[in-house]
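All of the numbers you see were taken from the coordinates with simple rules; none came from a lab. In this text, all values refer to a predicted model and were calculated from it rather than measured experimentally. Cβ atoms are built from the backbone, for glycine too; each structure is taken alone.
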Structure P
Amino acid sequence: MELKRSDQKIGPSPLSSAGFVWASFLKLSRPFCLPFRATIGAVVLDGVIFTSAVRAQPHVVGYERFHSDKPTEEGGAVLFSELACANCHGGSPVKISRKGPNLVDLNQRIERDWLVKFLRKSESGRKGSTMPSMLHGFKDGEIEAVVAFLGKRGKGIKFRKERHANAERGSALYHEKGCVACHAPTADFKSPHANGTSFDTALAISHPDLNAKTSLEALSFFLTDPSKYRVDGRMPHIQLNKQEAMDVASHLMDFQASDPREASSVKEWPKVGEKLVARGKALVQKMNCAACHSIPEVMPFDIIPLKSAGLTQCLSTEPQEGLPHYNLTKSQRESLILFLEKKDKIEDKEGHLTLTAMNCYACHDRHGVGGPTHDTNRFFIGNEALGDAGRLPPPLTGIGHKLKRDWLEGVLSGEPEKRVRPYLKTQMPAYAAHASTFADWFAKIDKEEGVRPLVNRPDDLEAGRKLLGINGGVNCITCHNWGDQKSLGIPALDLSFLNERLQPSWFRSYLLNPAEYRPGTLMPPLWPGGHSSVKDVLDGDSERQMGAIWNFIKNGEGVPEGFVNRSGGQFELLPRDRPIIQRTFLKKTGTKAILVGFPGEVHLAFDGDSGFLSMVWRGRFFDAYDTWFTRAAPFGEPLGDEVYEVPKPVIKGRFRGYELDESGNPTFIVNRGGRELRERFSVTEGQLIREVRWVEGDPPKLTHPKDVLKSEASGENILTYTYSWK
């Protein structure tokens with residue numbers, strides 16, 4: 001049977017007839033025996049182990065961890081997703097489909113020789129690659145044509161030339177941010193609990209030879225936003241700033257110099273003719289590469305649904321021309337067959353298959369399944385005063401019932417304000433492209449029917465204040481922070497905005513039995529068996545007491561009993577005689593905000609990461625309590641009511657520091673577009689004066705506060721802007 005599209009034959013259909021027999025799966029061109037421990041992609045015939053030993057088996061972490069012991073339908077479902085079978089055939093129960101990388105700007109990101117070898121033999125690029133063999137049967141020059149087409153895709157990248165690299169710092173980031181949950185550690189790293197000298201790599205995703213594949217600047221660029229190229233989220237987006245990305249890249253490529261400009265770029269690809277490019281495009285179309293990769297110029301073929309009892313020729317042990325070929329192990333092949341032969345459709349009702357495929361279990365457990373392995377557990381570090389909860393990511397058990405849907409989407413999108421466990425060094429990655437899908441899906445599969453709601457009695461609000469405190473309450477603030485108030489003991493989660501995060505019915509269930517949700521937690525059961533130990537508050541009524549706590553968290557003013565009330569504003573910064581400079585975390589500016597408060601009630605925030613004016617405001621300046629005293633370092637906000645944001649410039653800069661004149665006015669020094677800019681700010685009669693100087697070239701393109709009156713004056717290599725208000 002042949003499949004046609006636009007009257008073009010593309011080879012045999014991936015579907016076989018229902019009578020496709022086992023013998024066809026076990027054809028071996030030159031079988032020979034190997035010792036058991038040395039076999040790769042082996043099958044068993046009459047008790048003897050054989051292997052073609054042509055290609056290494058594809059490595060799917062979730063399958064290896066949970067399903068490699070024996071063939072299972074569920075293991076087959078994971079492979080069907082992660083080997084991208086579903087991209088041609090549909091029918092995967094895994095919620096987020098597996099896709100190949102975005103094939104753009106390859107000529108700047110990837111060495112051409114490496115790509116040619118990878119296309120010929122994918123395991124040459126990375127051990128255990130899930131990229132199938134596609135080019136068997138290709139004639140001389142056809143691989144070069146495919147590479148020629150791929151090398152023409154994209155609009156080009158403008159790499160920012162970083163000036164500093166620190167591989168040692170990159171090693172610490174790599175091992176502490178969470179990379180070793182999926183990848184093996186390096187032997188030179190020493191953590192508080194482990195080093196890299198002993199590690200079982202059976203579940204570790206191997207790295208390619210990065211020095212052969214790419215350049216330091218390209219890898220650093222990739223690490224700042226991996227989801228741009230790895231759109232399916234299997235490579236998670238650990239959020240790194242540009243310097244952190246450069247340091248991690250230096251570690252991975254063992255670049256020991258301090259100046260990354262000394263590293264070589266990707267070698268220039270040879271020029272090719274349009275005829276060769278067109279030939280490559282036709283071959284890419286013929287191979288249906290667009291089924292897995294985003295290639296707008298090439299349309300994927302229509303989905304070919306699997307018959308209920310049908311098996312695919314892709315499972316053959318010998319390559320079939322025009323079809324992808326995987327060197328599957330016997331267990332992998334049998335698992336796929338069990339999945340394909342199953343008459344009833346497998347659904348991921350509990351989420352296990354999707355979390356297995358996405359390797360979320362590398363960090364989290366759910367219903368007692370998954371979580372860090374014996375080897376990786378040692379690399380999760382944080383505040384050990386909180387026990388394992390202070391260093392290990394939280395469980396995903398009932399996460400769709402636990403978190404409000406919009407909050408969960410924010411967490412998955414990587415919003416900084418949604419990071420509520422700053423004491424964990426391991427970072428929750430961002431899955432921005434799939435955050436909404438995940439949030440809806442978790443809400444659906446974790447929906448709890450018939451759960452008992454919290455008692456809601458507004459008159460009990462003040463009782464909630466007492467119960468949260470230490471004066472006759474249940475002592476919550478002994479361990480938990482409350483907004484800008486530090487806990488009286490260990491710094492557990494901030495309670496003051498739990499109502500924004502949590503579902504109230506989950507909150508009630510958790511209070512009754514915290515260990516059921518997180519075994520080993522330091523959180524005690526304050527209402528064991530549903531009974532209160534505080535009899536003189538609300539007559540010891542447990543349900544009213546739990547409802548009162550929630551009510552105060554949601555609607556109460558002030559702080560629980562036992563805290564010193566610091567709401568009087570004694571830490572508000574008041575610029576009187578000269579400007580005040582304050583570094584802090586600021587919403588909409590970032591973690592490297594530099595605030596300048598001027599006498600005259602006009603103030604600004606400068607982004608010390610990318611080097612640009614971020615916002616201007618009038619009125620009161622800033623409250624420094626969180627910056628000075630709060631260990632969690634939350635993102636602050638201006639105190640003034642009139643806030644004017646400044647759009648980010650197209651060309652980002654590198655901040656080089658600032659100077660103060662005799663009056664305390666700052667001059668910020670920025671390297672932007674390869675030249676140095678000096679921006680001086682001052683306030684005169686309620687107007688903000690901005691002087692920009694440069695050495696040579698055209699005037700820089702700047703952005704300005706929105707909705708603010710602006711006048712401009714120019715001189716030789718100087719621009720002066722005056723911002724004013726009616």
Structure Q
Amino acid sequence: MLKIFKYLKKSFLSVIVIILLLIVQAWLDLTLPEYTSKIINVGVQQNGIENAAIEKIGKTELDNLTLLMTAKDKKYIMDNYQLTKKDTKEPIYQLQKKANTDKISTIFAKPMTIALFLSSDQAKDNTLPNSDAFFTALKYASSADKKVLLQKIDKQLQNYPDTLVNQAAISYVTNEYQRLDVDIDKLQINYIIKVGIIMTLIALSVMLCGILTVFVGSRMAATLSKNLREKVFKKVVSFSKNEMKTYGAASLITRTTNDIQQVQMVIVFLFRVVIYAPIIGIGGVIKALHTNSSMTYIIGVAVASIFSFVILLFAIAMPKFTKIQKLIDKLNLVTREILSGLPVIKAFSNEEHEEKRFDDANKRLTKINIFVNRTMSFMMPIMMLIMNFVCLAIVYKGAKGVDNGTMQVGDILAYIQYTMQIIMAFLMISMMSIMLPRANVSAKRIMEVLETKNTILNPKNPLPFSKKERGKIEFRNVSFRYPDADYDVITDINFTANPGETTAFIGSTGSGKSTLINLIPRFYDVTGGELLVDGINIKDANLQELRNKIGYVPQKGILFTGTIKDNIKYSNANISNAKVQEALKISQSEEFVTKLKDQENYLIAQGGTNVSGGQKQRLSIARALAKNPDIYIFDDSFSALDFKTDAKLRKELKTITKNKTVLIVAQRISTIMNADKIVVLNEGNIVGIGKHQDLLKNCQVYKEIALSQLSKEELENA
């Protein structure tokens with residue numbers, strides 16, 4: 001899968017944008033639980049009072065509190081409070097707007113707790129003086145007496161956790177506000193509305209980041225998919241017949257479509273999860289520890305449980321994903337074969353047999369898919385079970401903390417949210433573990449194609465073709481065997497095909513005729529000897545220049561979707577309409593094209609299904625003629641033509657191939673008996689070369705083939 005990422009270089013900017021968006025989104029998601037905690041702790045429990053930095057305070061209370069401070073703290077407090085009402089019974093001090101509320105709250109927390117403690121029943125039980133008496137005594141006490149009194153109070157408060165100290169300070173602020181007739185209900189509502197608005201804005205921002213991430217990620221994945229399809233297609237087009245046989249058409253189609261689609265889907269989720277999940281997971285742990293470190297072990301147990309479960313599922317499912325892709329190849333192969341051979345299947349009434357073949361392939365794929373889906377179906381219930389147990393553990397532990405005064409209710413809710421975010425991060429990663437193995441298999445299959453080394457390559461320093469010997473072909477001791485074969489298909493082939501001559505090849509089925517001529521355009525490379533065109537070894541020539549010299553007509557007439565004119569111009573896009581008409585005339589296609597509604601603009605269906613086999617052959621010949629090459633290769637291209645059309649076509653061909661090299665592979669003696677040179681093949685060897693009459697006398701193989709098709713009288717008259 002990692003090798004696929006090198007194709008994301010062009011999308012580098014998109015990757016950076018996605019990372020930044022996910023960091024922002026994770027940070028916003030981790031911020032929300034804090035505000036949830038604030039609404040419970042501050043908005044509900046503390047009446048909207050955030051800390052001990054009191055906004056308004058009476059002079060008497062401020063004087064009492066400053067008695068409990070150091071001289072430095074007292075000066076800082078007095079510098080940040082301003083006397084606002086002097087004409088009332090009790091002057092009131094107002095906190096200045098630019099004041100550092102956190103520092104003021106820290107300074108006020110302990111004095112306010114002491115003041116609240118002195119006014120409580122607990123102080124009376126500890127034989128401490130009441131609040132007024134205490135502050136009066138403290139005001140006039142000597143430094144030594146003041147120190148003793150404060151130490152006594154500190155001893156009482158030293159076991160108080162910070163949470164209780166802060167809550168006590170807030171209670172003091174609440175009492176003071178009530179004493180000064182401040183509307184606490186309004187204060188509480190305003191705080192809840194303010195925090196609610198902030199949370200809404202955060203939620204909208206999270207949504208916007210999510211939308212942008214998916215949008216950018218989808219575009220990036222679609223671009224990657226497009227680039228991969230282009231590269232795979234270009235690579236497949238460059239394959240020789242050896243590579244095509246290695247993979248097979250069905251597998252290459254699957255790799256170009258289904259496998260790349262799998263990679264595209266996983267890339268969208270991969271960037272989102274692989275980047276987002278660790279950020280939210282690590283951030284959640286840090287936030288949870290910051291909220292309350294005493295429940296760390298709960299997170300540790302939950303994460304360990306999830307991690308172990310995911311590894312177990314991964315180990316079970318991974319081998320099956322590899323098998324799934326192979327079974328998809330097999331299903332495609334069977335489907336393609338059945339659909340291609342449908343006429344034959346119907347002709348022999350073998351529909352039930354082929355249905356069984358398809359059903360077997362389909363059932364095998366379905367069985368594996370069901371196994372994988374059943375295995376993965378355990379994931380969500382187990383995850384939810386772990387999540388619920390974690391919630392119970394947090395609530396149980398948190399309830400004790402609330403009872404002891406070491407934790408607030410809002411902190412428990414925030415801790416649960418952080419824990420859920422951590423678990424969800426692992427859940428997302430575990431969900432990726434379902435998609436990633438299959439995508440990894442698909443990526444490997446794609447890279448297999450892209451990294452395949454072509455067996456037929458252009459030379460680094462190609463030699464130019466000779467202009468004097470245009471179209472001359474020489475076979476010098478040429479042998480060839482297919483890859484991984486045990487024996488040569490053709491052996492020690494020697495002959496020359498000269499310009500202006502027609503060289504024909506004939507032999508029994510499997511004698512190597514088509515294999516031999518497929519060596520000329522380098523569909524295969526010779527494994528022994530040399531094959532020369534225009535005086536140079538074709539392995540030393542530029543591949544495109546070599547093939548530009550050849551007009552090739554295959555055994556099976558292949559037409560492409562488009563008009564008849566488009567198919568003829570396929571070999572030479574620059575030819576005129578007059579040349580198109582000439583090619584149609586010579587190939588004997590004109591007689592049926594003129595009867596069509598749109599004539600040469602008639603639309604050919606996919607695979608040429610709306611024309612006959614003979615019409616396909618003639619149009620394929622017209623396409624080769626339109627190229628006007630130096631060499632014509634007709635690989636049994638007249639087999640679907642009747643004798644009359646065959647004769648007319650060969651007669652017309654002579655008019656335009658006077659200075660060209662013509663190679664014809666044929667099964668019919670009548671097609672090749674007038675050739676300048678006939679090469680007779682038998683089991684990959686040349687058993688005779690010469691003209692028709694000479695071979696009848698000197699070559700037994702040729703004579704047997706001839707007599708099997710024509711009578712002695714016909715042969716003698718020929």
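For which of P, Q does distance in nm of label points 7 Å out along Cα→Cβ at positions 184 and 208, calculated from the coordinates, equal 3.9? Answer for the origin of the read-out: Q. Here mean projected area of the Cα convex hull in nm² was derived from just one of the structures P, Q, and that gives 50.1; the source is Q. Computing helix-only ellipticity at 222 nm (-39500 (n - 2.57) for each DSSP H run of 4 or more, over all residues; to 500) gives -6500 for which of P, Q? Clearly, the read-out refers to P.
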